[in-house]
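Next up: the structures, one after another.
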Structure P
Amino acid sequence: MRAAAPPTGVAPAWAGVRRLLAVRLDNLGDVLMTTLALAALRQAWPGVHLALLASPAGAALQPHLTDVDEVIPFEAPWVQSACGAAEAGPAVQALVQRLAQGRFDAVVIFTVCTQSALPMAMVALQAGIGLRLAHCRENPYHLLTDWVRDAEVPGAGMRHEVQRQLDLLAAIGVRPPADERLRLALRPGDAASLVQRLARAGVDPSAPYFVVHPGASAASRRYPAERFAQAAQAVARGGGGRALVVGGAAEAALVQAAMPAGVPATALVGGLALGELAALIAGATVTLCNNSGPAHIAAALGAPVVVLYALTNPQHTPWRAPARVLSHDVPCRNCLRSVCPMGHHACLLGVPAEAVTEAALGLMHAPMETT
């Protein structure tokens, strides 16, 4: 149990909070981009019991979130999830009961600008959570006790997702930590188990390597695997070491298509625990990936990363990391679509493999920098 300490600088109504719920219900990368805000909450309330309500994908981060005391997984029916119409009602009722049992004093609902906080605000109200903070476009009346009007739309110049959540907390007087990096704690066992896994795959864990992760949850955000293969071949020949091409079990075909020819390379399909993947990225000379979880894992670890960034939305680039972000400008940018609505994927197909190679080699040999 953390030692209680009085909060400093927070809004008076929030000063007595002892059990606090943070909500982030989308992907693992979104939870990672919220870790700086979670650190700000921990800084403001050192003794509070801080719980995180997250999707199952986001909840996988639990062992690596040192600022959080508890993680509650939930498939929310109001975001893209596996919760179907038949399960939605019972699932929400069960959540209300679970949160009521938790006796939370306050909730902070973190959302992107295209999501509504009101369904979660209603759940929190029904669960008896007295203080409720979120961004909201329309007047929420009694659903939120504290709200920040949300006029943001996807477009050039919009805030980074990390900054959006820090600005929300500023509305109740919570200041950001001095250390502005995302948080992801590697455990000693993660590196040890990775060494064993690499050895079983015939990879010398002490030799230089780089990571290629060709997957992404949305088809619109996937750079062609064959171009990853071309870039990886050149990076290996340019001194990057062995290419380790990784992906989940469902991404086996992508991994095979991204394997470079004529250079040392190993496919790692499925089986990598999240901590092992993070340790792998932390030790790589560079990571090549799409706008997906590994990009934000790299950012949290300060590891060099080249991101093939589909222009579906602008605010999710790697935060404060040594990174190169590659895309091709298109009139249809900021479409927010999971499948390219134009069918041409020009925002990614306009990036040649040679540009990926150049970015990777430049990043490998450049002094450490952050974006």
Structure Q
Amino acid sequence: MDLHRHYFKHYKAAMLLSGAGDALGYRNQLWEYNESGPAIHQELQELGGLKNIKAELPDWPVSDDTVLHLATAEGLATGKVGEELLHDVAARYVEGMKDMDGRKPGPSSILGVSQLKPGEEGGYRVAYNPDGTGCGAAMRSMCIGLRYPKPDQLLSLVAVAVETGRMTHPHPTGFLGAVAAALFTAYAVQRRPITTWGLGLINEACPIAKSFVLGREFAVEETVKDWDYFSEKWQWYLDLRGLSNGVGPVIWPDSYGPAERDEAYKSFSLKGWAGRSGHDAPMIAYDALLGAGADWEELMNRAAFHGGDSDSTAVIACCCWGILYGTEGVPEGNYANLEYRGRLEKCGEQLYALTH
């Protein structure tokens, strides 16, 4: 297959599988709020395993993650840039919040969107929120990496991730999660060795994000005061996995099944709720990608079926996986009749067209 066609298919797969991972990890609220990975795996077995699941309505809706990821993606797909893009995305977040029945948006997302005033001067900015550390910005930002996938577009990627991220999550632990999700997706497009992704985040993207924030002169003091946790926790994780030099080999625990992963993921987290925050949703997604390789079922076991915020970790991991591997080896039922499939694939097509 020629490379052009190959990438086109993978862009569509990235958007589609991000939605599938969301629906599967969410299980209509049942699994997002289940704190036991072993219990989820038991229920999964009773359903006949992953290959038996048809992720479709009414039992498997997408959550707020996909609704807001679509809002970001559909804004980017217009080709707008700069402030025009930011007002457009803000308007789509406001619109997306009307589609939240049964989807469980987080408190910072609800609060942030309620303060947006798209179209008014500075209306895409909200007041600093010391509690805006959640994963709501990360889970909707993978498509930014599809829009700005090239190494020489890193400044644009970071700028858009920071500004759209802090529309709801103005705390750096929150909006740097958006940078991470966007960056990892771009790295997947670039086929950059996965062992280097975390290092690229803390050594390349985070410093750019900081200088961007300083240059924007908005909530600088509060943001800088709260800055360090994100990078420090990521450095801790890279040390833990033997990736501080970016080459590995990856250090895994001797035993790393559902129960052990629950404990590990809690140790990544801010307050014991795995995947709930901007730093650890991409971290768990990255951990899953490192461990699963090209195996979709293993990716889902690690990224979607764990105690904690399982849909938000899966939505990030599955977008990156889709760019790397397409839909190969994914049971068709996991995505064939997915809610919003048409919108997701259309975004993939449009973002591909803008970047190639």
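We did not get these values from a lab; they are worked out from the coordinates using the rules stated. Predicted model only: the values in this text are computed from it and were never measured. Cβ atoms are built from the backbone, for glycine too; each structure is taken alone.
Here distance in nm of label points 7 Å out along Cα→Cβ at positions 138 and 314 was derived from just one of the structures P, Q, and that gives 1.7; the source is Q. Suppose you compute Cα extents along the principal axes in Å, for residues 42-249 alone for every structure in P, Q: which one lands on 53, 46, 32? Structure of origin is Q.
Here the criterion is distance in nm of label points 7 Å out along Cα→Cβ at positions 106 and 186, and among P, Q the highest value is seen for P. One of P, Q was used to calculate helix-only ellipticity at 222 nm (-39500 (n - 2.57) for each DSSP H run of 4 or more, over all residues; to 500), giving -18000; which? So the calculation was done on Q. With volume of the Cα convex hull per residue in Å³, for residues 162-257 alone derived from the coordinates and found to be 114, which of P, Q does the value describe? Considering all the candidates, the number was obtained from Q. When relative contact order in percent (Cα under 8 Å, 6 or more apart) is computed for each of P, Q, the one that comes out at 31 is Q. Looking across P, Q, the calculation of FRET efficiency 1/(1 + (r/R0)^6) of positions 114 and 234 (r between Cβ atoms, R0 = 35 Å, to 0.05) that yields 0.40 traces back to P. Here Rg and Dmax of the Cα atoms in Å was derived from just one of the structures P, Q, and that gives 21.1, 64; the source is P.
Structures P, Q were shown, and distance in nm of label points 7 Å out along Cα→Cβ at positions 82 and 98 at 1.4 was computed from P.
Each of P, Q could give distance in nm of label points 7 Å out along Cα→Cβ at positions 66 and 178, but the derived value 1.6 comes from P.
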